[in-house]
Structure P
Amino acid sequence: MNRGKNIFWTSVVIFGMGLILTSCDSKEEPAKGGGKPRGLAAKGYVVTPSSFSDLYIASGSLLPNEEVNILPEISGRVTGIHFNEGSSVSKGQLLVQLYDEEIKAQLQKLRAQRELQLKTQQRQQSLVDIGGISQQEFETTQTQVRSIEADIAYAEAQLRATKIIAPFSGNIGIRNISMGAVVTPATTITTLQQTHTLKMDFNIPDQYRSAVNKNKEVLFSVSGVQDTLTGTITAIDPGADAVTRTIRVRASVPNPGNKLVAGSFARVLVPLQSDSNAIMVPSQSVIPTTKDKLVAVVRNGKADLVKVILGARTNDKVEILNGLNKGDTILTTGIMQVKQGMDVTITGVGQ
């Protein structure tokens, strides 16, 4: 009986000693001084002002400098095609000729009628002077002359419309007609593009309206061209789109050798602002909270959680507009464990 009691008390003592030893080895034990958080070993970053240029990346489209669908002004039969598909044409060059013999005959008839009426008008002028005819008869003849002249002007306009000419110099497209085809004002004969210079349209958020202006250069790249190219802003829409809250911007792009193709997608880099004394810190240093953005600054071996205001971002850094000063050391690791006033040991420093 006594032996059993001894075994029981021996087990209790051993179990208690085990608890004491386990408690002594635990990392959750509060540090001395009223339960303050234990110290933290982490890497730091020294805040150093540097040059920073903020960029906005936009999606753009390359467009011809000028583009038009070639359509006839009147209906008619095609009697001549005077361009080669895919070739260059000059301003004023004849592209297509429509049948014009009927209009020429009508014009010849009208001119003969005008000549007759002019002679009649001259004779009547002499008779009016001596009272041989009434003034009304003479004015009727004058009206007939003016009417015929109006018909001649209309016929001449119709005759000019039978010649379809290039409105500007450029590259002609694929034709959609053949000799002998009857066309109407709704028939698209071909297209004409001017591509020695291109336009590039892109949109930017309206908040950046003050950062762009005419004659400002932008950078862009297109698929198939390795070089980064430049364009110059030529126009900015005065208002923002009510749905997307963006502003349409147009730039002029030189195209020597026609290396760029109208209709291509362009990745546009728009410089917004430049600061030679910007404070940039690693993105992982910022502690997001429900209300503010914080950064852990190490001062005299203690962690100080400082509220900061963020600016622009790059791939791995963020601009600090307010809250940090040159020379501050901030934490880049241990962000999730750091607490206000915690002892901090810096194991490595970067800049």
Structure Q
Amino acid sequence: MDAGGREMKLRRSVGLAAVGLATGLLTGCGAKHEVLTLPATPTRLIVALDSPPGAVVAPLYAAGALGDFARAGLAVTLDPTADGSRSLAALDSGAVEIAVATEPDVLVARARGEQLVSIGALEHGPLESLISIPPHPIAKVAGLAGKTVATNGSRLAGAELDTMLRNAGVDASSVRRIHAPGDLSAPLKSHTADASLGGQWNSDAVELKRQHHPPSVVRVEDAGVPTYDQDVLVVRLGEARDHGEILRTFLQALTLAVHAEQADPASAVADLVAGAPGLDRGFELASLEATLPALDPPGSGNPFGYQNPVAWRTFETWMLANDLVSVHSDAALAVDNEFLPGQGE
């Protein structure tokens, strides 16, 4: 269906705005009331994921399984078939209403002129890390001198490695880089690389530990790369302008699921596995437990999903300096926190 068709579908369901979720707003420490009035026809939303189902998108599965979306008058479908920037392509084409994407991908898309805005972060801070394992773990970036680093081949990983080496005073020419698409743990376990960059501390490092390869992890933001939000929820600018009540309702329902996930990770994993059969429950629980601290935004009083416009602008400046984007799109305008619970109401 084209973008116009989806616009019409949202407009036909905009009666949800009249509900305003006034009877389902967050109160206190995540308590909720039942929604007393629902639209005759639920508002249908398709969310494109940018990676296979896992810990970072577990709240979306939980919100469906717990009925939070349904109680808010939403019929939400999760589409896990996209990855990386392809979720944004699906959004830009009108095939979906919401996309999960990384902050770097959002800024690249906006630099191309795409009219997109991020309405909330699924977790805060980069997940990508420098990872190594015994017998020669590398605890500091300075230890990379003369070593081999495997990356996923992305320009982002290359820029992150350049920044980390420069800040550690390591001659970049002394570090050999190899491209390892797919499983970045393979070159570590085969000892064809001394470290990897592009794997994530809440998944790749967790799995290495479960496989009895205790990892040494250096997070990129601790080694000079400006912080950024790894996964965010993105909509077309027109939807943010015209259908704010629907987006606010979606984020309120999602926040309820996050609170439930924080209180009972095992149940959240059960919901995730039920929605995505074939996942390893033990790994997903370990990954989710590692991810939980990243759900809380930095700074007191900020709700789940809050995005710091100043941090986005700082990261865009770094991307410009590293030729990851060619034009300045004012990253502060790439985020809109007004639909988060307690914001802009």
(request) State the single structure among P, Q that was used to calculate helix-only ellipticity at 222 nm (-39500 (n - 2.57) for each DSSP H run of 4 or more, over all residues; to 500), giving -8000. (result) P
(message) Suppose volume of the Cα convex hull per residue in Å³ works out to 329; of P, Q, which structure was it derived from?
(response) P
(message) Of the structures labelled P, Q, one was used to calculate FRET efficiency 1/(1 + (r/R0)^6) of positions 58 and 74 (r between Cβ atoms, R0 = 35 Å, to 0.05), giving 0.20. Name it.
(response) P
(request) Have a look at P, Q and say which one yields 2.6 for distance in nm of label points 7 Å out along Cα→Cβ at positions 186 and 202, as calculated. (result) Q
(message) Taking relative contact order in percent (Cα under 8 Å, 6 or more apart) as the criterion, which structure among P, Q has the greatest value?
(response) P
(message) Suppose mean count of other Cβ atoms within 10 Å over residues 146-153 works out to 14.4; of P, Q, which structure was it derived from?
(response) P
(request) Taking 1.5 as the value of distance in nm of label points 7 Å out along Cα→Cβ at positions 298 and 330 derived from one of the structures shown (P, Q), identify that structure. (result) P
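All of the numbers you see were taken from the coordinates with simple rules; none came from a lab. Just so you know, these numbers come straight off a predicted model, no measurement behind them. Cβ atoms are built from the backbone, for glycine too; each structure is taken alone.
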